[in-house]
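Below, each structure is written out as structure tokens.
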Structure I
Amino acid sequence: MKRMHEKQWAALLGAAALALVGGCEPTEPRPVEAAPATPAGDLQAESLHPERRGIGALPLAGPTGPSALAVAVDPRRSLVVTDQVILGRFPFLDVMNQLIATSGVPKTPLDLFRQWWDTARLGPGLGMGPNCNSPGVANMNGFPYACPRAEGNQALVDPFVSPATNPDSYIPVGLFNRFDLAPADGANCGEYRVVFAKRSGITNPGNRNLVIFEAVLPNPTPALGLEGCRPVADFWANLTTDPLATSRANRLRDFYFVGLPGFMPVLHIDNLGNRPPGTTGQVRTNQFMSPNWLLREFKIQKPCFGTSTSGTSCTLQFIPVTVKTNPGGTLFNAGSAHPLAGSFQNVDFPGQVSNLAINDINLFSMAFADNVNSGQSDAQSPLENHYVNQAAGNAALMNNIQLKLNAIPSTLTPPQIVARSMALSCAGCHQLSNGANLGGGITWPGSLGFVHVSEQTDPGPDGPRHRISPALNTTFIPHRKAVFETFLNSACGDSVCDAWETPASCSADC
């Protein structure tokens, strides 16, 4: 097995950090199965705003025209799939093998898995890639990064042996259709996700770990705008009317591993980090193998080293990156010594007040440059990512927020704006903001206690299916359903100028 020198890793991580901040394209050679080109646009903002972006963050026009199709979907078939009979077609080993196959790098799934979790151990570790104390990883952007973590012990186990009983194995717990994250210009077709949970978490709440592969699917015909993604939308919509769970399982398996006609497979390294920032997805983790519960983010990348004369050598790794839409908590603190605290409190955060003041639980939002994001989101600490507690007593920040609220105008208070920002962070959405009063009659809905999809199951129409949170059931899935159905029922010529239609793409409506 090839090992990479520490200086090579430092160079790689430094380049990755610059690419994330500046939007620069990586310099490594592209894999053979390259994705279609993505049109120009505000791609960096998209990449730094993973949950609230695209058509799901826009007000929707109703499908009122004569060509409205009145299509309705079953959200548990077409938006969130947690049926065990279907998820059985998504073994963790198959996903890891798929990533290796699309990279063209000779590597075993065990090596890739161990390299991933070696990132939570002190260097030199296994010598397969970055560690939590490596330059570019340790204390990303000047914020805490717990090192080492108990999750790093997975670098010494084999999760693929006896997967039906092995406590270190991973079980699939959900497939998610995030067509709502597709941008209005159709630069991509949204995200399609697979969630796995460590088997030990079924019975041991102190040994839980969840991972989610969040792949951005390129639009193969971007000149058509979002209309080029209609085959993807139709695919998911048609699952509603397929009565056989086994048939739906086969179709979903093909969508993720093979791809629809004209589309690349969802599970491909290019869709999970191996493209320029703003055009690719990520892998996120929800870690509770030791206190505190942390959420982190990774990119799957294929760096290559060498020259045309000496030859190149490529590898495949999970690279730790910042958690997006997750400013470091100390930036809210009046006594912060962080060099960016002043600009954050005087300019950056006040600049987001109008977005945060939108009085719709599914539409208020925020987006920041990556240099203010932390490398982890702590869902247990009463301070680190607890923006409300950090901002308490910061009269200057509250005054800056109030000035923006006066200008809108809005009756929300500065503490409510800060509370809304915390709800949009990973820690807030998963735990810290459960039941929080966010002003304007909005109360943040509850998770399942740190997670939104669980190792535990409930009875379903096709057998056991993994439990989803009240927040998904009552708030977020209904909104995604409305967004999805609005697109499905739209058509050029229906007299409605939808957010994804323009005069160029549909002069009849716009």
Structure II
Amino acid sequence: MSIKEEFFKEITEGYQTKGDYIILGSATLDGETLKDAFVKVPLKTLNRHGLIAGATGTGKTKSLQVMAENLSEKGIPVLLMDIKGDLSGLAEPSPGHPKIDERMESIGLPFEGRGFPVDVLTISEQDGVRLRATVSEFGPVLLSRILDLTDAQSGIVSIIFQYCDDHKLPLLDLKDFKKVLQFSTEEGKEEIQKEYGRISTASTGAILRKIIELDQQGGEIFFGERSFEVKDLVRKNDKGEGIISVLRLTDIQDRPKLFSTFMLQLLAEVYNTFPEQGDSDKPELIIFLDEAHLIFREASKALLSEIENIVKLIRSKGIGLYFVTQNPKDIPEDILAQLGLKIQHALRAFTAKDRKAIKLVAENYPDTKYYDVDESLTALGIGEAFVSVLNEKGKPTPLAATMMRAPMSRMDILTNVELKKLINNSQLFYKYNEAIDRDSAFEILNRKIERINEKEEVERKKEEVQKHYTSRSRQSTRMNPILKVVTSATFIRGVLGILKRVL
């Protein structure tokens, strides 16, 4: 048996699966694509999370697109974080190209251009179905970790939430939270101190500055009603295909605080909402986090710890998380260790530091006698990648340099007209794009402060009137100087008159 035949056998047997699967492409050896040596991912293991990495221009986004298409066809809903704004083309069919036909022929798969069911979402001012969440849904612990607060400051946040719960003050947006924070150290200081203990003005000032920072990054748009229901991420169309939700984030790159805030809240909400799925045949939802380094770039230790916990636990709910970034080192090691599927596109070695990093990346993959991995990582072509997945028993499959299949949908963005039409036709657009500003803590406390001020004004006027009457009363009891003289003279004359009569 030749090396080529031996390798083909190892791949076909190693990627054999009894259950349903998606095909990423076909294995290559010595620059030749082996037709029908399919690299398969069992649907059963997709909730074990994954990584798509590689230098700019090597095909990461197209690999993400291919996975999203195939998952949708299998009835698995997908959520994509579209940082670069180049994933909206999923909604329209590929026009085809001779190079696509050549690639698919070498892989051994037919090609048919087609579009997929897509919803366009947004958390900023861009057009799309509006995603919002209330401050109450975050809760004191998550909000404190996002703001990177000290233990003392976190305790104050817990008091604020408890006070609002006890007094039926809805915390919907950031202005609600800021108002309660202000109230706790001014008009309501005595009331809150009596019930919950003293609150430091210095600490509330520090919390307020963190809230303002989040507000300036777009928090005033994200926080509020109507809250997005995560169940709307797991919808299917009438053909049973999973809806692909594309979250537009092209204006978020310079606002990492808002991005990490949204992601953590979304994952926490998904985890708390979805039931335990156990060992099911396919996942409930797959989430792709493009430009994943933005989540971790400015995350505090507490925030990283929270993300790591969610990554470890959320797969039991049938949720798979896939991180897309340029280099695996962008992902914290504790999270990287949780990722079962790895698609590694080419890396570039321009410096000694780059070459050292590539050697470390190569060590993350199973040993193989067919490739010199660290050398091959710099030689992979566009649309080629090293792939390692978990089989149905949870064991890594043989490492395969893979010719990735081409997307069936358009590898370009939608026009403005196409995008607007897609958004307007969404079943979710009219559900979530109506702004709701009902009575909440801000309005209720403003009225309470007005009543307090009115009461204080009444008391002040009452005191002034009382003071006025008291002053008048005192004046009436003091004798007028002229009257005093006249009275004294009369008294003296009376006394003298009596004395004369006596004498």
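Values quoted throughout were computed directly from the atomic coordinates according to the rules given, and no laboratory measurement underlies them. Here the structure is a predicted model, which means the values were calculated and not measured. Cβ atoms are built from the backbone, for glycine too; each structure is taken alone.
So the values come out like this:
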{"item": "Origin of the derived value 5.9 (distance in nm of label points 7 Å out along Cα→Cβ at positions 309 and 389; candidates I, II)", "result": "I"}
{"item": "Structure (I, II) behind the derived value 2.5 of distance in nm of label points 7 Å out along Cα→Cβ at positions 221 and 445", "result": "II"}
{"item": "Winner on relative contact order in percent (Cα under 8 Å, 6 or more apart) once structures I, II are ranked, highest first", "result": "II"}
{"item": "Label whose coordinates, when FRET efficiency 1/(1 + (r/R0)^6) of positions 197 and 405 (r between Cβ atoms, R0 = 41 Å, to 0.05) is calculated, return 0.10 (choices I, II)", "result": "II"}
{"item": "Read-out helix-only ellipticity at 222 nm (-39500 (n - 2.57) for each DSSP H run of 4 or more, over all residues; to 500), computed value -6500, structure in I, II", "result": "I"}
{"item": "If mean count of other Cβ atoms within 10 Å over residues 229-236 is computed and equals 19.2, the structure in I, II", "result": "I"}
{"item": "Among I, II, structure where FRET efficiency 1/(1 + (r/R0)^6) of positions 205 and 325 (r between Cβ atoms, R0 = 35 Å, to 0.05) as derived comes to 0.80", "result": "I"}
{"item": "P(r) over Cα pairs in 20 Å bins from 0, in percent derived as 23, 58, 19, 0 - corresponding label from I, II", "result": "I"}
{"item": "Of the structures I, II, the one that 0.95 was derived from, the read-out being FRET efficiency 1/(1 + (r/R0)^6) of positions 133 and 429 (r between Cβ atoms, R0 = 30 Å, to 0.05)", "result": "II"}
